[in-house]
1. Out of P, Q, which has the highest value for FRET efficiency 1/(1 + (r/R0)^6) of positions 23 and 95 (r between Cβ atoms, R0 = 35 Å, to 0.05)?
2. Given -0.60, -0.63, -0.66 as the derived value for log10 I(q)/I(0) by the Debye sum over Cα atoms at q = 0.15, 0.16, 0.17 Å⁻¹, for residues 55-118 alone, which of the supplied structures P, Q does it correspond to?
3. Quick check on the output: -10500 is helix-only ellipticity at 222 nm (-39500 (n - 2.57) for each DSSP H run of 4 or more, over all residues; to 500), derived from one of P, Q. Which one produced it?
4. P, Q: which one has percent of Cα pairs over 26 Å apart, as calculated, at 35?
5. Rank structures P, Q by distance in nm of label points 7 Å out along Cα→Cβ at positions 31 and 127 and report only the one at the top, that is, the highest.
6. P, Q: which one has relative contact order in percent (Cα under 8 Å, 6 or more apart), as calculated, at 12?
Structure P
Amino acid sequence: MVQQIELVERPFEITEHRARKYLDQRTGRMVLAPLPPEVAAGGLVGSKLSALIAYQKSACHMSYATVQTFLKDVLGLSLSTGQLARVIQKASAALTGPYDELAGALAKQAYLGIDETGHPENGANLWTWCFRADGFAVFRIDPSRGS
C-alpha cells in the first residue's frame, strides 16, 4: 500500500446567507429579517479559518501582511488586514477565560518551573515569562523582569 498526501484545489467554501426584506404595510418602512444568531455572531470568517489565522499570527509569528499574502497566494482568498485584526481580537477574547483559569491554577501547583526572556516589541523592552506546571504552561508578557 502507498499513500500520497495532496492539497485540495480550494480548501474553503463560502456560504452566503440572505436575510429577506419585507415592506411594513402600516409604516411603509422596509424591515430586514434577522439572520440566525450563530450566523450573526460568527461574522465573515468562520471558526476553522479563524483558528488558522490565529495560529499563523501567534505560533508562526506572522505579520498581518504576511498572513494576508498567504491567504491570497495559497488559498486565493482576499481579506483586509483590518479583518485579520478583528479575527485576532475575537480569538484573544475567546481565550481570556481559559487563560485566566490556568493562570489561577498556578498558585495551587506543588512545583513550578519559571523562566523569563527578553521580548522587545515596538521599541519597548518587555519580558516573556513562562510558568511550567505539571500538564500545562502559562506565558505572560510583562514590562518588568521582577516578580
Structure Q
Amino acid sequence: MSIHVIASVGWLGVHGSMLALTASTLAAPEFIPAAYTAAGALSSMLVLPLSAMALVSGLVLAIGTPWGLFRYYWVAAKLALTTLLFLGSNFSIGAEVRAVATAVAMEGATAVTPLDQTRTVGALAVSFCVIVIVTLLSTVKPFGRIRRRSRAAR
C-alpha cells in the first residue's frame, strides 16, 4: 500500500510541478527556456517510473485485497482513469513536453508558440485534475458494489 501511495503522490507532484513550470511561461515568456527544460527533465526522468509504479501497485492491491478489480465501481473507475492517464502521460503529454523542451534547447524560446504553451498547460491541467479525481475516488469510495447478473438472467 505504501508503494502505491508514494508513487501516486509522486505522480501528482510531478504533474503539478510541470503544470506550474509551463503555466509560468504564459505570463512571463522569459521563463520559457528554464521552465520547459525543467518540465522536460521531470517528464523524462519521473513520469514513466511513477505512473508505472502507481498502475502496477494499484493492480496488485486490487487483485490481492477484498476490493477486487471489478467488485466496486470506484475501483473499476480508478483502473480505467489510471490506465488512460498512464497512456496519456507517457505517450501524449510527456512526448509533447519533451518535444517542446528539445525544440527550446535547440532553437531557444522562439521555438514555443502560444498554441504550444496553451496546449501543454491545458493537457497538464487536465491530467493533474484526473489524478486528483483518482485520489478522491480512493478516499470517498463512491457508487457501491458492482452488481452481478444472476445465473437465471444470463
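1. Working: P: 0.20; Q: 0.95.
The structure with the largest value is Q.
2. Working: P: -0.66, -0.71, -0.75; Q: -0.60, -0.63, -0.66.
The value was obtained from structure Q.
3. Working: P: -10500; Q: -24500.
Computed on structure P.
4. Numbers: P: 51; Q: 35.
Only one of P, Q returns 35 for percent of Cα pairs over 26 Å apart, namely Q.
5. Details: P: 6.0; Q: 1.8.
Checked P, Q; max of distance in nm of label points 7 Å out along Cα→Cβ at positions 31 and 127 sits with P.
6. Working: P: 12; Q: 33.
Going through each structure in turn, the value belongs to P.
Rule-based calculations on the coordinates, nothing more; no lab input. Only a predicted model underlies this, so the values are computations on that prediction, with no experimental measurement involved. Cβ atoms are built from the backbone, for glycine too; each structure is taken alone.
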